[in-house]
Structure formats: structure tokens, C-alpha cells
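Listed after this line are the structures, all set down as C-alpha cells.
Bear in mind that the values in this text are calculations on the coordinates, not laboratory data. Just so we're clear, the structure is a prediction, and the values are computed from it rather than from any experiment. Cβ atoms are built from the backbone, for glycine too; each structure is taken alone.
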Structure 1
């Protein structure tokens, strides 16, 4: 399978905190930065959508009685904080990076603008998209699918703690096996919960190939991008 030219990596906020219960874990962040740097150095254009769950989750705030729109707005701010933190870590590692946000926050990042984002990518800069979609009630999975479609990414990569999509929870079922490939229809029929419904529908509609993989495995990101058998690939036809 050919290497991807342009990717959109969905990185959760929870991933950034590693073994910590909140915030950031320096060693974990350094591992992600190293993988992103290696992929960018190979000539692959890299966009990233980062979540905010290590700082605040809108759904959790809503469950505690906060208005959902207000809670989601706070969650969007958390994603911008993570985008700035990730940009700083990348720049310290010698990677040119930019932040674009769906919510206007002067001095922290550029407002999202598709053509500008593409120009950054073509110039070899990593672009980190914060602020989710800019609207409440949408997850960062949906933001990732949306940005991937807008920038014309070849692959949407969902970074997780497991090395793909399984027939059952591998932590509970020793007989669970990993799917190497899946079709969107199979994933829906088997209710595998790969992405939220809106994100999944957008991927299928735009024929946007998706790979679910374990970002904590050293070198996994590059292996996925180079077309190796890493994670689970979800396409229109398996």
C-alpha cells in the first residue's frame, strides 16, 4: 500500500496526560512529538486535531448540571490550550508548526482558514487545529473528519491505546481478534463504535480512509502512514 501524502491525526487530550490523572506527561508528549517529527521528515504533510479531555470535557460538565453549550465552549478552549502546548513541544523539537483555531483567540493561533492551512502544509509545516468545529454538540472526532475532508487528507488517523478495532474488547475477551481491514458498512452493522455517528457518516460520504491504531507503540504512526499492516483500516470496501 502506498504511503500517504497528507494526513490528519486525531489525538485525544487524554493521550497527552499519559499515566497522569490530569494535564500533561512530558515523556508521553515527547514520544508523540518524535513520531510526528519522523513522519514530517519523511515528506508527509501532517495536520492534527487535538481533544481537550485532559483538561475539561464538555459532556462531563453538562452531566454535572452545566448548560451543554456552555460546557462544550469550555471544552473547545481546552483543545486550544492543548494545541498551543503541542505546538510548543514540536517547535522545541525543531518542527515548524502552526495553530489554527475554530474559535477566535488573538495571539494563541490563527483563525481556521482552509487555504491558509493547506499552504502551511505544502510548506512542510505541521498544522494543529484547535477549537473543535467551533460549535457546541460536536465531538473532536467530528472536527477531525471535517478538517480531514477540508484539507484533502489521504488518511484520517485515530490515535488510541489499542492497536486497532477488535471483534470484542481484548481486555475482557482473550479470543478477540483484530480486524486488519473493515468497510464502513461492516463497522456500522457490527456496531463497533469506531467513531461517533456524525464523524463516521462524513468519512463514508467523502470516501475518507480511516486507520485506528495504537499511538503508544513506538514507530506506529510512521508504519501506518507508510502503508504497513498497522492498526485497522476502514474504507468503503474492505
Structure 2
């Protein structure tokens, strides 16, 4: 059975990489994620990854504590680079070449983001990890995933989270929360469901990039999503089948 998608962006939240400890980098989790990414790469899928940094630093909450928002966001971008390097190390230990590209130049440890170079790396079979967000404060890593997805021609954004899809309310607080099987971009925006921020959702809508939101907790879900299985909530155009 062939994968449904040939080129994907996998969006990993920083919190998902923290595991049960809730803070820092759980290397067992990182190794498990790396194994899943390598598995889909071996299926012939071009794999790009966008990592968050919320397990190490969250800019917006810190800005509400009095830290300048732009400064707080730049600190968050640096946190994503730490996660990217940990993921790179885990993937390369499994024998697959990677490239980390950062939106903020730090040439001693990563390449600067260059669209054509990223596409070339993907065509060569490398897993490309995008770090440091867009390089600009006030933009989330979800927006980074949408932007990079459009730039490299990704067929879908696979958003791996700590929950198994999109709900009408917080399932941790409401046992009767309803999980959606499918949604349109417009429904996400109108319902203010916070799947991604409005900028990211609008970018995906404008460029026709579907989003699959699913749980990273259950091993094998990344492959299942790539194969087109129903593992979470699928977000698409109103006229999509």
C-alpha cells in the first residue's frame, strides 16, 4: 500500500517532546518520534518538520509577566533550535541524513533557511527540520508550519499534539467534549477552535493545504496519517471530498 502523501510537514509541539515530565526534553519521546519520521522517509515520503519550543520557553505568557514581547518571542525561537538539534541527533542515529535550517542565522550549528536548498535536501532524501520560527516575533510555530508548507509544496500539514483531534471544548475539562472528524477552515475560524492561530489557518486556506490534527502519544500515528487513515481531525476546504 502506497502513502497517500508524497511530501509532508510534520508540526511537533514542544510540549509533546516533554512527555509526562511537562518540561524539558524527554529523550525517549524524541527517539520515538525520530523512529516514526525515519519510517515514513523509508516509504518514499519527503519529510519536513517544524518544531515548537513550549517545553522550554513560551514567549507570550512571559510577556504578560513583564518581559518585552519581542524579546520573549526571540527567546522562544532559540528554544525551538534546541529541540531541533535533539531531534536531528536522534534521527541521524537511525541512519538517515538531516538538515536543520533556522530562520535566525547561527551557522555554527545549522543552515540558514533557504527555500531552494530545503527542497533540494528533500529531493535527496534528507529529513529537513525547520527551527527558529519565521525569524519574526509575534508569529507562532503553527504559522511557520503553514508558511514553510506553502513554500516547499507540502501536500498536508500533520499536526502532532497531545490530544487525538479537535474538540468543541477542552476534553481534559469536559468529559462530554465532542471530537470532530472533519472541519473546514472557515468552521475552524468561525468557531474559534484554536487548532492553529488564525494566521496559520488562513495561510493553509489560501494555499489549499489540508491539516490533520492527531495524537503523538499513540505510536505509529504519523505513519497512519501519511497513509491516509482516520487518526484525528481532518481540516480542509469546504468543497473538499
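Looking at structures 1, 2, which one was distance in nm of label points 7 Å out along Cα→Cβ at positions 82 and 146 calculated from, given that it came out as 2.8?
2
On distance in nm of label points 7 Å out along Cα→Cβ at positions 42 and 226, which of the structures labelled 1, 2 is highest?
2
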